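Throughout, read-outs are computed from the coordinates displayed, never taken from laboratory work. Computed from a predicted model, the values in this text were never measured in an experiment. Cβ atoms are built from the backbone, for glycine too; each structure is taken alone.
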Structure 1
Amino acid sequence: MRSMLHPARSASCFLPEWLERGRAWGVSLQLYEIRSDRDWGIGDYADLAKLVTIAGEAGASFVGLNPLHALFLGEPNRRSPFSPSNRRFLNPLYIAVDKVDGFENGMVDEAVLSTLRSARLVDYPGVAEVKLAGLRQIWREQPAKIVDADQQLRLHALFEALSLQMVAQGFGAGWLAWPEEFHDPASAAVAQFATENADEINFQIWLQQICREQLARAASVAADAGMRIGLYLDFAVGEAPDGSATWGDKNLAVRGVSVGAPPDVFTAEGQDWGLAPLSPEALEADDFASYRGLMEAASRNAGALRIDHAMSLRQLFWIPKGAAPAEGIYVQYPLEGTIAALAEISQRQKLVVIGEDLGHVPEGFRDTMAEAAILSYRILYFEKSGSNFIAPKDWLLLALACLSTHDLPTLKGWWAGDDIKLRAEHELIEAASASAQRHVRVRERRNLLIAFARAGLISKRVMRRLLVARRLDDADYAALALAAHRYIARTPSRLTAMRLADAVGEFHPTNLPGTADEYPNWQRKLELTLEEVAESALFARLTAALRKERPT
């Protein structure tokens, strides 16, 4: 007999019985933002395993991550995890080199590591240089260089090897910038390169094997820590038009268009994400076999998967090459087929699926998600009825509840209106719109405190103090953060996520949508190291509150 959480249907995603009866909470973060006493300038899979232990001991059921997809080793500053080269494979910059068999002290300059480790922003080119050098040295000293790869992995490894050589010769990392004879993986020029660079290709395959092993180790640590879901991975909405995926299979993605979003309150001109959309016709042509393979690979070692821009199951906003985002159109996808394929993988791998359903959501789509047991993604900032925040009891049952996401301000930054300030400074909104949004934010702060007070989560004395506070001191922020996290934890929503940045009081946002290098997107590290997070009084208070609100 089916649970009342979701009715019977032919294609339904996995939902464990314990989650149908109860609720859980976890911690979400950007892997690169982690700092530790042993990192190489970027958070890595070993840091993830340590954080999993910390979160598991605190009672968390999952640790949620940014997409870990393969980017471009040849151009490390193409750093957005949501603009991958290939979603089937992993980013080798997250390898914990000092945990790889064969690593020895002295293989790397400690002064270089110290500089990378102490930087406030991730230096992607510096990290790539030192990590690849260390990994190549380990590779050269391997007693037996045995690698195993299917055709898709070997194509990706070939692309990476070729991309690195092209960059060395002054071309771009992406295949659209290469000489014409290298555009086709089956060309004579590519075949000659593969023959002459067999060792480099095998090295790239080995990197992917190390990625898989270290991520699997983190998943194993999560299971040992008693996490009922474990790793919660993220799946980007598309791939770079010049990356490994589109080079290896030119039929699956559409050329000449990119994915984006129409104008809205956050960006008056709309957004062009620069991603190649999958072809609806190609998906149907092979009965969604390619899509199933992609989802299976992307969710390996995961207990949950977040689908970025889940509306892509039904439609995507296509922007013709050279056109402005406002000139784009919505293109329909074969919804029944995409959901059936996703549900098949979800059931086979016992994978909870969360759909990021923010932005323009077509009518009826959330009903479709609920019927397929895909959890909605609900954010405190947006859960309002008119100008009032919705009471916890009225939140959606089949959902993940959180304060914000990577594209939105931290709680501290939201309170100060930093997101509005940044959008105005970067000319994403006009001055009049920024002024109007500031006035709205004053009312939002007041109404949020009223909602917390009605829920019995904040005293009148603290409320009066916070009403006049724009920049919060540590005590005020702790009071606000505790109230906010207890508020979302009290909802009936099956899952609640606490953003690690909020748990340690970060101010600046991870990403400013609508910008590229104008803002340090995807580079900010946490103020606290993992060791300091484990000893943080605020982290302890927040996790204790979540345990109390959502006991296992």
Structure 2
Amino acid sequence: MPELRLEARPRAELSARFRWEVPSAYNIGEATVDRPAARHPDRLALVEPGGRQATFREVKDLSDRLAAWLRAQGTRPGDRVGLFLPQSLEAALAHAAVYKAGAIALPLSTLFGQDALRYRLEHAEARLLLADRAALEPLAAAVPEGVRVVYADQLLELAAQAAPLPTPHPTRAEDPAILLYTSGTTGRPKGALLPHRTLIGHLPGFWLYSNFPGEQAVYWSPADWAWAGGLLDVLLPAWHHGYTVVAYRARRFDPEEALWLMERYRVTHTFLFPTALKLLRGLGRVRHNLALQSVHSGGEPLGEELQRWSEENLGVPVNEFYGQTEANLLAGNSFRVDPIKPGSIGLPYPGHRVVLLDEEGHPVGPGEVGEVALETPDPVAFLGYWQNPEATRAKFTGPYLRTGDLAVMDEDGYLWFKARKDDLIKTAGYRISPFEVEEALMQHPAVAMAAVVGAPDPERGQRIVAFVKLREGERPSEELTQALQAEVRRRIGRHAYPREVRYLQAFPLTPTGKIQRFKLRQHLEEA
């Protein structure tokens, strides 16, 4: 397959001329490592601020050897391999090796607590976990019986001892490659199974929100590679085009550190989630010597003021984009070829037919609110939910993959996000399931009932608020609030704990006993 490069032309012209080229045989590992290594063997593929770096030639050799080691351990095509790793050389090599071996990568955030980690490993039926030692050792009890753990600090040595895999496993474009668990508002998180072709589906959007980069570029993002944003919007498409990636992610985003890193490593392209941009704006005037050619973001409308600040301080406006794990990078901005309308999530990217549907599944007209949907077949669309055919069927209306997001399309084709049909919480770049947080809170012996909602927050987009009914004889206290927050941090992760806990005597319920979360949100607005 030829490398996909789009010319800097207006969206309408690009979309009219665009045609997908999806070969029957396609492997993400080969496309993102082997092909760039053939073109630019001595170009840096990855740089770590700690001093380590690797060329595409070195990444190819190491990933070939690691893939051979995986096969020697009994890993077979279709097996799920857990990757509990931060941004690092080992994480990038592990991804490439898993794809080359024909297995399925199961990315797992090192922010996860024990319950979140255990559920995903059990549900995916993983038998091998490649893990960061410092992150996993406190959670050792969360690893299910029968799952073998190999620590990241062993991977390079293991790879060096193996003979290189002669050729990647001959995967088809339709074969599964990545299993990403995405949170929902009811039930457990669902595993979205993505095929190798999904990377091809990301490339038009990557090209536009990057403002049509030149022959060389340097990418960095604080977004976790365990999520679609960091993996499929940064690492894999950047490598596909032979670009350098800086691998670094702090446990907490530090705006001063981010500016230093972008200046030091001459980062040309960065994905910064809205909370990161707002924290940067809080520093005031940016005086660093930056080399940015694009800043891209997603998750919530940024607004005119933040756009203005970015252009004045980072040197470029922000190209917002839109998508979800099941169908990512469907629409977005590219200020070099189309004007940005502040507050809009932009125009559909070339190749993606995005429509808005009413409740009956009929398209709505300009100015009308409808659910964002993608007409399939489309290479970016997922294969289905892991071991959940009912949820997969519910995701579709005929050929349309429904996102659950409500929007309006104006006369020019720009999309304007309105709300989610469900109650999923988006905070600081993460999608949080209220169910998971509620379940963690219910593990505390003082809690009789719990409900979690998202409340507007100027920095995080939304903050997590927990409403709790205590058991008989228990009394609210600051100590109890702190204990409940710690329970969620331990079980789910730091990113998911409630910033606020409110205590109620009774919950508003439907006749069938379901908590009316919209009334809880009204309670917050009236307080």
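Here are some notes:
- A value of 13 for relative contact order in percent (Cα under 8 Å, 6 or more apart), calculated from one of 1, 2, originates in structure 2.
- For 4.8 (distance in nm of label points 7 Å out along Cα→Cβ at positions 148 and 492, calculated) the corresponding structure among 1, 2: 1
- A value of -8000 for helix-only ellipticity at 222 nm (-39500 (n - 2.57) for each DSSP H run of 4 or more, over all residues; to 500), calculated from one of 1, 2, originates in structure 2.
- Given 0.75 for FRET efficiency 1/(1 + (r/R0)^6) of positions 436 and 452 (r between Cβ atoms, R0 = 30 Å, to 0.05), calculated: source structure among 1, 2: 1
- Among 1, 2, which structure scores highest (criterion: distance in nm of label points 7 Å out along Cα→Cβ at positions 156 and 364): 2
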